[in-house]
Structure P
Amino acid sequence: MNQFQKVYQSVKYFIWAYLPLLALLIGIKLTHSREDIYFFINSLHTGFGDWFFPKVTHLGSTGAAVTLVVVLFFINKRESFVLATAYCFTSLVGFFLKFMVAFPRPHRYFEQLIHKANADPRIPHIYYVPGVDVLDNFRSFPSGHTICAFTAATVLAHFTKNKVWSLVFLLLAILVGYSRMYMSQHFFEDVTAGSAVGVFLTMAWLAYVDGKGFAAGMKP
């Protein structure tokens, strides 16, 4: 059994829960426009959501990544090293894609549409979560928070002995991804791509680094 097969065996419950979700997301994207998906999600705001999602989104932040790596360091140094390097790898890919694609975030995107003759009449009714600083730049694709969340979820699913926890990690990552759309920080395709980068590149990284070289020689 090669290293990638070993990684697959360790995350198979996670990946088989994720793959139908990914297929559904791709299906939605192929059959609905960017604007229709955005405004549908934008219509789903609630008082609880406005309180909950700005908090859960931090699970995909750099601060949460550093905290998790440090905490894991005191539990298992090898696993902490693998997680830290996986974060670095997927984040670098994410940053590269952001600058290569340079797609505007929702706030900038709809601001540009306002100046066009075919501006969507729904634009003036966009809801922004109170207290949330909406980002306004050309680094929307893919979602960095989503990449970080799915990277962590994949690594933790790989290392956890009780594989039921894999589904918990997946759920938390999904909540982070949804929070980015809920708060108008990203589009649907940004989050979908971010999840795929986080899962598949992390699996490739795990196959490469875990069980060999420096990581293999580290003590728990």
Structure Q
Amino acid sequence: MKLLLLGPPGAGKGTQAHRLMARYDIPQLATGDMLRKEVANGSELGRAAARIMERGDLVCDDLIMAMIAGRIDREDCRNGFILDGFPRSAAQAEALDTMLSSRSSDLDRVIEIGVDDDILVSRITGRFTCRACGAGYHDVFCRPRESGVCDFCGARDFDRRADDNEETVRSRLAVYHRQTAPLLPYYASRGILVTVDGMAAIDKVTEQILAALPTPSAIDSDDGRPLE
């Protein structure tokens, strides 16, 4: 199963990705994390990327594509993968298609987790975590049972991310919508785009995604392409 998840920060991509990883035994390929790992490991690709980032420039598409190509050639991607964070433009989507086609492969589905911006802002700006154990809470949706005390470890010290404020969140949403807009018609024209209601309960979102995915019998086990 080869999937691409689309959705703004806070839409629940990470939660859904982990559920799909467990169900299909496939890894999540979050390009930001992959790039940081390459830099930390000092690989040839990582060193090249580090030089670019030190100049304050964006890492070029060719380097990102080389990183993704190398990653999907690993054994743990034999059953597929979940892309998160790439592509971010129609040009990158075309480059990804070309790379996958060279491996006689293709994306099975592109899942857009649709959300309401105003509600998402409320979700994100209300988040806080226990500094001791990392348990997550929310001012409205998930408060500790006893105010100021972590349900799990009893600690009384909590953190809020500095960038979880309305101005920053709305700026990130605007960037996401601007980058993602060209991808939707691109994948819709290929018949593999499905939009699910990301405002539903987590289990309901998972159900929508699973219902949109091809059954294992509909995928050729030899090359991963959908059977005609």
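Values in this text are rule-based calculations from the coordinates and carry no lab data. Bear in mind that the values here come from a model prediction, so they are computed numbers and not experimental data. Cβ atoms are built from the backbone, for glycine too; each structure is taken alone.
If mean count of other Cβ atoms within 10 Å over residues 64-71 comes out at 15.2 when worked out from the coordinates, which of P, Q was used? Going label by label, the one that fits is P. Comparing percent of Cα pairs over 17 Å apart, for residues 48-111 alone across structures P, Q, which is largest? Top value of percent of Cα pairs over 17 Å apart, for residues 48-111 alone, among P, Q, belongs to structure P.
To test your reading of the models, identify which of P, Q gives 13.1 for mean projected area of the Cα convex hull in nm² when calculated. It traces back to P.
Where does the value -13000 come from, among P, Q, when helix-only ellipticity at 222 nm (-39500 (n - 2.57) for each DSSP H run of 4 or more, over all residues; to 500) is the thing being computed?
Details: P: -22000; Q: -13000.
Answer by label: Q.
The maximum of relative contact order in percent (Cα under 8 Å, 6 or more apart) over structures P, Q, that is, the highest value, falls on P.
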